[in-house]
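These are the structures in question, set out in turn.
Values quoted throughout were computed directly from the atomic coordinates according to the rules given, and no laboratory measurement underlies them. Please read these numbers as outputs of a predicted model, since none were measured by experiment. Cβ atoms are built from the backbone, for glycine too; each structure is taken alone.
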Structure 1
Amino acid sequence: MKSLPTKKTHVIGAALFAAAMALPLSSTAFAEAAPEKGIVAFKYLNYQESQPDTDRMGVRAYSVSAMAPIAGKWSINTSYTYDSVTGASPTYHNLFDEGMISGASPIRDQRYAGDLSVTRYLSKGSVTAGTSYSEESDYISRSYSLQGSLSTEDKNTTFTLGGSFTNDGINSNNGIAVNKKKQVVALLAGVTQVLTAKDIVQLNLGYSNGDGYYTDPYKSYDKRPDKRDSKTVMTRWNHHFDGTDGTSRLSYRYYTDTFGINAHTLGLEYVQPLPGDWTLTPSVRLYSQTAADFYLSSPQRPVRGAALYSLDQRLSAFGALTLGIKVEKRIAKEWIVDVKYENYEQRAKWSITGGGDSGLAPFSARFIQLGLSREF
């Protein structure tokens with residue numbers, strides 16, 4: 001599974017951009033059948049984050065993807081992404097007392113990423129093998145994955161099993177991290193069940209084992225464990241409404257790791273077809289997490305001789321709300337144009353378990369995504 005470099009994970013991770021660019025193993029198709037048509041798609045993403053009286057990071061990302069069926073039993077998927085990051089990255093993401101002054105360093109970086117996967121469709125399932133590569137000035141990531149699915153005779157139940165291996169190399173531009181490595185092995189098991197003609201449910205269980213360099217070399221007072229194991233439980237429920245011809249998509253995800261973070265994500269979106277081949281999809285996502293065991297609140301300094309510590313806002317206890325709207329239009333039966341807008345708000349006091357750091361400044365971000373695709 002792909003990993004993002006530590007210096008910019010807050011840019012995409014904080015706003016859950018990872019959800020939009022989902023990993024192959026993070027979701028399972030409800031239908032296991034060879035596609036009849038291919039598709040080519042272009043996506044543009046503009047992201048900007050902000051805090052009071054502070055200029056923050058911005059991201060522009062461009063991606064091109066394609067899927068093509070082969071001989072009725074195979075399909076091949078590929079994509080290429082380029083993104084550029086500009087702005088100032090504060091040494092800390094906290095408000096400080098007089099004895100702890102935040103320093104900021106300008107960042108300008110580029111990332112190039114590509115992936116390729118091949119799927120073989122069987123009479124009762126499928127097998128997908130994939131690989132991906134990502135490179136920027138201080139970070140290289142390589143990933144390999146394999147996933148299989150098997151359906152029952154009536155096609156109402158589908159079981160999924162998958163795994164991936166990611167190997168990352170870190171050479172920070174400030175010379176602090178030199179030839180550092182990080183490796184992550186991830187596993188996923190899931191089941192998808194058709195309950196009725198209107199309802200489909202899904203349960204996915206995930207586990208990952210990470211070993212290597214997790215410290216952020218661009219932050220002062222940051223020293224993290226060299227191991228991170230995590231477990232996830234993801235549930236989904238899709239329901240179709242005959243009266244409106246719309247579909248609701250409800251999801252819940254629980255996450256826990258050896259850093260001490262426990263997180264809950266609740267998502268809801270509603271897909272509503274409209275006359276003239278328009279589709280409207282409003283969405284809401286609620287997120288809450290506890291703090292890492294070694295997180296230090298803003299008034300604190302690392303204890304002399306302490307083995308682990310971090311002032312990184314992403315490791316604190318907080319809650320977040322994301323509101324979004326997507327508009328899609330089909331043109332001439334083969335073309336689809338879509339526009340998506342999301343607004344993300346993060347506050348320490350919104351953590352449902354409490355314990356948020358009162359010294360944290362409010363954090364906001366907004367996404368604008370434009371898409372164009374063509375079937376062939």
Structure 2
Amino acid sequence: MHKDSNQTKYSMLISYLKEEILLGRIKPGEQIPSENTLAKKLSLSRHTVRKAISMLANEGYVYTEHGRGTYCADRNKTRVETKNIGVITTYISEYIFPRVVQGIDRVLSENGYSIILKNTGNNTEKESAYLEEMLEKNIDGLIIEPTKSAMYTNNLKYYEALENHGIPYVFIHGYYQKMEDKPQVILDDEAGMYSVASYLTELGHREIIGIFKADDIQGINRHKGYARALARIGIPYNPDNVIWFYTEDRAVKPAATIRTMLENKHGIDAVACYNDEIAFKVYETLRDFGVRVPEDVSVTGYDDSYFSSNCPVKLTTVNHPKDMLGEAAARLLLEMMKNPAMGREQTRKVIVPELVVKDSCAKK
């Protein structure tokens with residue numbers, strides 16, 4: 001066996017045993033497989049296996065009893081306060097996220113805590129890697145924006161592990177549908193989009209195109225608000241008026257679909273967009289076709305971001321209290337750390353956003 005191959009399998013053994021312990025598949029006090037078993041399973045020498053186990057023992061994952069074997073250590077007993085809080089977001093430098101993180105950091109730093117900041121790029125594999133890293137780092141708590149929260153995820157096991165290790169966590173912005181009873185600080189996205197779509201109907205618009213993100217819970221709930229507003233005044237729901245997009249095609253699909261609708265003479269009175277960034281691109285697409293906003297078509301965004309303010313026609317939108325959301329998540333986590341027995345009604349905070357009327361909508 002080449003040295004590089006041997007080193008790879010050595011690393012795999014360490015990672016494998018760490019994951020088994022962190023996720024509770026090997027429980028405290030339980031004996032891990034023998035050196036012979038592990039050596040045979042991974043085609044490693046006993047020396048390499050022994051070296052890996054020695055490293056895990058030094059890190060506090062296992063302990064060896066002479067003549068009996070190696071056992072999983074109870075890391076909860078040795079867990080100490082670190083004053084470190086993990087923060088995992090889908091993005092860091094884009095859009096609304098810097099101010100959300102600032103709000104989190106402001107409250108935590110005032111209380112003597114530092115943050116360990118990670119971003120997943122809305123990639124589930126990155127989320128699993130960072131969750132495992134947080135479990136290894138012995139953090140005091142975690143604030144996390146779930147990745148692709150409307151999709152099925154294999155990462156629920158990491159959240160269960162956090163609970164098993166007594167590490168409190170708070171969802172921010174969204175939640176996994178199987179975990180909607182877990183601590184969370186979110187916007188009422190259904191109410192926010194309901195206010196937008198209702199405003200457009202009040203202006204006389206009937207052919208209202210809705211653009212929504214399919215892989216996060218915010219998009220699902222904003223779509224619900226859109227549909228409810230149409231139903232309230234008796235506008236039939238038309239699936240041809242709804243554009244769904246995913247993280248991977250967000251930069252292309254919404255604007256491209258609007259372009260196709262314009263080319264096919266699809267009737268458009270207004271466009272209610274998932275966020276301001278999409279709305280800005282829709283505005284540019286309409287402008288390129290000679291369609292005036294708001295004289296010909298009304299356009300709305302969501303989040304009251306710099307895209308709303310910097311668009312040549314300032315976008316009607318929904319406010320997003322970015323700093324407040326981050327601060328609320330940090331305060332909730334601190335309360336949970338002081339009082340682990342907090343009930344569900346105390347660990348769910350929903351902020352109702354408000355419509356912000358600017359220049360991008362007009363009566364039909």
Structure 3
Amino acid sequence: MYRKLLSTILIILLSGQLYGQGLSDISFGTDSTFEVITWNIEWFPKNGTITVDSVSKIIESLDADLFALQEIDDTLLFRQMINNLPAYELHIADGWFGGLVYVYKTSTINVQSIYKIYDTSPFWNAFPRSPLVIEFTFMGEEFIVINNHFKCCGDGVLDIGNSSDEEARRYEASTLLKQYIDTNLSNSRVIVTGDLNDILTDVNSNNVFQMFIDDSANYLFADYAIASGPSADWSYPSWPSHLDHILITNEIFNEFSDPISEIQTIKVDNFMAGGFANYDYYISDHRPVGLKIKVNSSAQSLTEVPSTNIKFFPNPTNGHLSIDLTESKQATEIKIIDLYGKLVYSMLYQGGQFVDIKFEGPAGIYLLSIESGNNKYVTKLVKK
């Protein structure tokens with residue numbers, strides 16, 4: 001028995017060497033893109049100094065511009081850890097119960113302000129952790145990120161009006177966030193992120209995010225393809241489910257449609273001996289989810305065409321699409337991009353005509369980009 005146990009331990013310890021990779025081999029950020037990563041680190045530090053050393057190495061290796069973190073329990077220890085990473089600074093939300101933290105790269109992020117919203121008692125039921133907002137510039141362009149940690153748990157059934165129903169609390173939180181953005185940030189690049197503790201693929205009657213999904217002209221869950229894809233790519237393998245989301249407003253649609261842009265669940269556990277079991281034991285039960293976008297300069301960016309000038313149908317589609325270019329006087333480039341940033345269709349057409357196109361790919365959400373001269377229109381397309 002002892003010899004068998006010893007052999008098992010040795011296999012686990014050596015597996016990282018056999019595969020030739022470790023936490024220092026993880027990569028995500030680049031010099032030419034903006035990256036934001038949402039990550040619930042499950043009551044940091046979950047397992048003492050091993051957690052601290054591992055999280056420090058992961059943050060440094062991912063090399064993202066901004067981390068929106070949840071469940072940072074020992075804030076003093078976390079601050080000491082970030083102080084040993086000279087490229088980064090942090091902001092920790094104050095208050096009796098928070099755990100929300102921003103870690104940002106000082107060479108690329110110029111913070112304008114950080115503040116909480118919905119932080120008074122009438123909103124504590126919807127927001128047990130008040131949303132933490134950071135306003136900043138990246139390459140001279142303005143961005144706003146809202147970090148959240150919604151109420152957990154529930155039975156999967158939305159009981160609107162029941163203040164003790166977990167789904168109803170998440171639904172109210174989503175409603176309030178949308179109201180805040182619609183009222184105060186309607187023309188801003190906004191990214192809503194965090195452990196939102198619910199799935200995107202529920203039926204309409206039980207979907208706590210339905211108000212965002214219905215307003216597809218202004219909002220897009222950038223990680224929808226992950227949520228509707230294989231469970232191996234989900235952020236919370238223990239359930240399994242996909243609970244950590246990144247929502248973008250239409251001011252970012254053009255940039256998200258760039259082939260360089262992408263979103264992914266970052267499988268840190270693939271870089272650890274022992275895989276997810278050890279990742280869960282030492283670090284967290286949530287994987288990080290990262291968004292990478294190619295930022296357009298507002299001084300040089302393409303002008304968005306009013307949606308009334310663009311006619312295409314049907315949407316949802318089975319892969320066949322008709323587009324009315326009769327009002328276009330110039331050559332027009334049509335692209336379809338999946339939510340992993342992969343270009344699935346691209347063609348240049350002369351203006352003044354109807355065109356019929358067919359594109360391949362699984363059912364899900366795509367971005368349709370129509371570009372003519374200095375005008376560009378990007379919208380959401382659903383494939384059945």
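Looking just at distance in nm of label points 7 Å out along Cα→Cβ at positions 61 and 285, which of the labels 1, 2, 3 belongs to the structure with the highest value?
2
One of 1, 2, 3 was used to compute helix-only ellipticity at 222 nm (-39500 (n - 2.57) for each DSSP H run of 4 or more, over all residues; to 500), and the result was -13500. Which label is that?
2
The value 64, 41, 35 for Cα extents along the principal axes in Å was derived from one model only; which of 1, 2, 3 is it?
Computing Cα extents along the principal axes in Å on every structure in 1, 2, 3 gives 64, 41, 35 only for 1.
Assuming 2.2 is distance in nm of label points 7 Å out along Cα→Cβ at positions 277 and 333 as calculated from a single structure, say which of 1, 2, 3 it is.
Of the options listed, only 2 reproduces it.
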